[in-house]
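In the part that follows, the structures are each spelled out as structure tokens.
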Structure I
Amino acid sequence: MPRSASSSRDPSLTLLFLATALVLVSRLPFLLPGYGADPDAWHTASACRLIAETGVYHESHSPGHPVQEWIGSLLWRGGPWALNGATAVASALAALCFGLAFVALGGGAWSAVAALAMAFAPIIYIHSVDAMDYVWALSFSMVALWLVLRDRWLGAGLALGLAIGSRMTAGLLVFPLVLLGWTRNGWKTRPGPRAGFVLVALALGGALYIPEFAQHGAEMFALSPAPYPSALRLAQDMTLELWGTIGGLALGLALLAALAGGRGATVLRGSPGWVGCALLAVLLYVAAFLRLPDEAAYLIPVVPFVILLLARVSRPGVFAVTCVAIVLSPFFLDLGLPENSPLGPGEIALPSQHPRVIVRLSEGALLVDHRQRVTGVKNGEGLLTALHEVREPAVVVCAAWRRQLEVISHDGVPSDVRLVEYVSAREADSLRHAGSHLYYVRGSEEGSLYYEHIDLDSLGGRPLGYEPTP
């Protein structure tokens, strides 16, 4: 007697649930220390605390990430365990729903492998154990993808609205998901679900930003981009920063093998609907990244769609090897572009001239990030000690260290010492006339020159006694 469709899916779902549990458990060793190596993670922790203490919305950084920030305001007293742990849960949900979408596309038992590959992609792993917003948006986006595949337009719209409320750029997925519903669910002749999905997603996503807009108006959309990166940096951000060295090489070889042709069954069968959806999603996010390439993590949304496309063009053996390579990538063979930092143990500089590429044979990107977090927490504690040694009214230019110092000090900075990210020439002049002294954290001089066009030393600024180590 043939097995029913539901029973034939049970092994796939069992494997997927086990993979989801593995994703969550694998995050536990990396939830500490601190809130993350990215200074914006400390901004999030600070905003969550302010929301909890005042009952008024405070963005971590424009244009805000209200879903994560409001939820985080309920968790902030738990410290990094709670805020980073919530991100880890979001990563497990993202893996589960991506796997369910893979099942809906006919991937069967391969859904667990695909879910693990997505969750262990180094850029996703790193930001699934910190307090950044990227994985929150990815999680709700994968819920929306799965629900569109099931033709649940209302749930999909709500999920995408929450994704937009986690990170505004999730709104780009409206177009690929409408294309998917148009071709797969007959939304072409069903204007109700099509319009309902779009309206619910945009209305909910937009409503979540009303508190931010009420406070700052159109300024919430203002951007302060860093200098446009070099071609080498762009290439690394778009490849190895996403997939890791091992995973990136394996993915490149898999795509070359697919282009070389050859007959044989692939992991997923193609249809114009979901293939077009995946291609459009990748193109939109790559275009958005090239417009503002500040962080490689801006490309996180392309990861699941690239894996879907890989499954469409790859034979099972090639797909399996590539996914295993991606899973290993967070832990081995990192390639990095250091910012004037000395070589560490086991690191090799290639080439000798600038810019240097650092080969770390025994560390992957996740382990490098974890080491940077340990160093960052140590530096924060050293700077806090130096602040307590300031015995006069002062303003301290902290640049990216400001939020971390505010969070770890628990408002314990001396009352006549004020922390700022940067200071203008006019403000510095006012400080001198008011009798306050100007200090700065070593390293903030470059940012002051770039953003405020001032030389802190020429204004009488003095470095704090502690110098952060790279």
Structure II
Amino acid sequence: MILRIFNQYIPTRKLAFFFFESTFILGMVVLGAYLRFIGSQQTFESYEGLFYKAVLIVVTVQLCLYYFDLYDLKYFSSKLELTIRLLQSLGVSSILLAVLYFLFPELMIGRGIFFISLVLMVFVIVVWRLVYNYGLKMKGMDQKVLIIGTGPLAKSISTEMLKKTDTGFKTIGFISETSGRTGEKLVNPSIIGDMSQIPDIVKKERINRIVVALEERRGKFPQSELLECKTRGVSIQEGIEFFEHLTGKLQVDCLRPSFLIFSDGYRNSILAIEMKRIVGFLLSLIGLIIFSPVILAISLLIKIDSRGPILYRQERVGENGKIFRLLKFRSMAQNAEANGPVWAGKEDARVTRVGQWIRKFRLDEIPQMVNVLKGEMSFVGPRPERPFFVEQLRKEIPYYDQRLVVKPGITGWAQIKYEYGASKEDALEKLKYDLYYIKNLSPLFDLVIIFETIKVVLFGKGAR
């Protein structure tokens, strides 16, 4: 079964995996307590608050598992990589719990119980994940998908399913708009028939879902064949919509205005917008207070490292095209753009020594909290671009102006989903995520992005 969360497809087995792993970790803590009290004067039954203390350990351990990418299934297949990351995450979990126990001694579960539980956890988590990984390879676990079309959108959909380890879908093959192409390989699956063969292929291959990804439909749309499949209970879906739910982005290259007009989304109530503004204001105010020692330290390091001001002010394009001056800690040499605006590269020679570090961990973005307080930015939203580049991109990239309908943000969906980019092609890829965010904007979605941003900051991943 496939669920839709924040308009993205999530296999129910992923949620089941998380639930069972939580249960196993909780069970290991309880078992650790039971083993600890064998031969002891204190009995297992008389230990107070064991369940609540065990839940605290479960939450802390799973938070660390998540931040160490241990819910990314690409690490499941390597036993060594899995074990190393697991030990790292449990080590960090131990440190976090030690801090909590120091601050709140009443939460302490006991060193003996904790260390016994830790050993049991390593063994159980590794075994459980290897068993789960083996189960994924079994036949019949995924929905079988037949793609109608052989163009860029059809190929993109199949490529995305191949790239991701656990989408819950499997491409069986493509249907060509013309006959005589059966057997031709496109991505990995081949063309397995033409329009007239759709009902027979669906029956033979036991197809669960048909995705219509035709580039041109006039005179080519297999209406009667798809209607026959629909009456048999086969799910039929638009390619653009399926791509959106599968990837968390919109395929701008193949997007038709009618999709944006008639699709769900863009239902931003005044209450939701006001809540977003208030939450962003409070987060920025609290953030500036918490980070005040960091702000002071970075300011001193910038002054020591290179000549020039501490803060860098740069014109950016905000909501509805309004220009504002964005604040950042200066990470480049003074007069770095004396010859005009240039895309900031990943290995940019203009970046100072201190600048390399503050850019890696996104610390140069802290002053933008002032922009949020002034109402020029939100805490979450598309990253604001410079007017020079906006003028270029809006001419070359379709729907680029649509990202200007909301306030820009310090962090955003594109920043956590797409790695560093500094070109027109990267701008197009980030736009796909930005449009998805705007279409599905909600306060809860913002909280998810902020949660993910912490991971990006801690491990220096993502885009600027």
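For which of the structures I, II does the calculation of helix-only ellipticity at 222 nm (-39500 (n - 2.57) for each DSSP H run of 4 or more, over all residues; to 500) return -16500?
Numbers: I: -19000; II: -16500.
Checking each candidate, the match is II.
For which of I, II does distance in nm of label points 7 Å out along Cα→Cβ at positions 367 and 431, calculated from the coordinates, equal 4.2?
Details: I: 4.2; II: 3.0.
Going label by label, the one that fits is I.
Taking Cα Rg over 2.2 N^0.38 Å from the coordinates of each of I, II, which one would give 1.04?
Working: I: 1.04; II: 1.15.
Source structure for this number: I.
Compare distance in nm of label points 7 Å out along Cα→Cβ at positions 87 and 399 across structures I, II and report the one with the greatest value. Kindly include the intermediate steps, with their values, before the conclusion.
Numbers: I: 2.1; II: 4.7.
Checked I, II; max of distance in nm of label points 7 Å out along Cα→Cβ at positions 87 and 399 sits with II.
Quick one: Rg/Rh (Cα atoms, Kirkwood Rh), for residues 55-286 alone came out at 1.12 when computed from one of I, II, so which one is it? Don't skip to the end; give the middle numbers.
Details: I: 0.98; II: 1.12.
Answer by label: II.
On distance in nm of label points 7 Å out along Cα→Cβ at positions 239 and 319, which of the structures labelled I, II is highest? Provide the component values of the computation, followed by the final result.
Numbers: I: 2.5; II: 3.7.
Once distance in nm of label points 7 Å out along Cα→Cβ at positions 239 and 319 is tallied for I, II, the winner is II.
None of the figures in this text is laboratory data; all of them are computed from the coordinates on show. In this text the structure is predicted, and so the values were computed from the model without any measurement. Cβ atoms are built from the backbone, for glycine too; each structure is taken alone.
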